[in-house]
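Derivation of every value follows stated rules applied to the coordinates shown; laboratory data play no part. Note that the coordinates shown come from a computational prediction; the quantities given were computed from them, not determined experimentally. Cβ atoms are built from the backbone, for glycine too; each structure is taken alone.
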Structure P
Amino acid sequence: MLYALFAGFMLAVAPPSSAPKVGSYVATKFNDAPLPGVATLQATEGFRHWVKLEQAVVRLQQNGKFTASFRYYHQHLRTREKVGRSQILSRTYTGRYVVRGNTITFVPENTGSKQRLAPFPGTMDDTGMHVRYSVTDGGIRHNLKLDLRYDATYW
C-alpha cells in the first residue's frame, strides 16, 4: 500500500516540449492541505491507514533521472483506534522521467519488491509540479494529490 502511495507515474500523449527546470521541487501541499498533511484512508473492512506527510522532495536531473524522497508517519489502525506515537519513516525512489508538453511522467526503478511500481503522471506550470495518483487497498480506491514548488536553494 505505502509503496504505491508514494511512487509511480504514467505517460500522457502531448507534443514534446523543452526540458523542465532541473533541480529540487519541494512539496507544499498534500491533498490540498499545507504540510504536514494528513490522510486517513479506509483499508479492508474494520481498518484504516493513517499517513502524515512531513516532507517530500523530487529532484530532477538533466540526464532524465529523478530522485523522490519522503519523510512521513504511517499507522495501520482499526477503524475506531486512536492514532498513537510512532517513529518517522523515510523512503527514497529513483528512476527516470519524460516530459511531453506540460505533462511529466515518472517511471520508478524496480525496488526489488514483488509488485512493480507503476508510472505516475504529473503536470508542470509556472507554480511548480502537481502530481495526482490513486492507491488501492482492500478494493478501495483513494485519489491523492501532491503539489510541489521549485526551490533552487534545496540540495
Structure Q
Amino acid sequence: MRGFGRCLAPLVVLATPAAGQEFDPASLDLPALIECRADVPTYNDFALWLSSAPGAVETLGWKEVASANPFLSQYELPAKIRVFNRETGSIVFTAAGPMAVLDGVAAPELAKELDVMAVFSTPQKFLGEKVVVQSTEESEGLTFSTDVKLNVSTVES
C-alpha cells in the first residue's frame, strides 16, 4: 500500500492451557480483543467458539467479504466499532488473531502512537510488534507459553 492505507492491528495469542468454558456471544467485546485488553481465557473461548460453533459468524451478524489474500478472512460488521480511537466497520482474521482494518492512517504513525516497534519498514510494507504479555506456566509436567502481541501492519486484502 502507498502512503495512507489500510493498517491492521491484531492480537496474537500462542499456546495456552484450555479455559474450559463456553463462550457467550452476547459477551463479545471485540475492541478489547483487538486492543489486547481481554484476558487470554476470554480470547481462547471466543476463538474456539468462532471456529467450531455452527453459524457463529451469522450469530454475530458479520458478513464475509471476498479477499484476494489467502491468509485473511475479512468481515464487515453490522455496526462500527471503536478501536485505538478510530472507527471501523471491517475486521480480518489471520492465524495471529482478529485485526481491525483502519483506512486513512499510515501504519508507521499508528505504531508510533501505540508504542509498537517496527520489525520491518519500507515505503511499501510495514510490520511492527509489541509484546503485551509473555509468560510460562507449568501444569502436570507440561510447560505452557503465553504470548500476547500487538501488531501493526500494512496488507493487501
**Asked** Given that relative contact order in percent (Cα under 8 Å, 6 or more apart), derived from a single structure, equals 30, which label among P, Q identifies that structure?
**Response** P
**Request:** Assign the value 10.4, calculated as mean count of other Cβ atoms within 10 Å over residues 64-71, to the correct structure from P, Q.
**Result:** Q
**Fill in**
Ranked by FRET efficiency 1/(1 + (r/R0)^6) of positions 104 and 136 (r between Cβ atoms, R0 = 35 Å, to 0.05), the structure on top of P, Q with the greatest value is P
**Request:** Given a value of -500 for helix-only ellipticity at 222 nm (-39500 (n - 2.57) for each DSSP H run of 4 or more, over all residues; to 500), point me to the structure among P, Q it was derived from.
**Result:** P
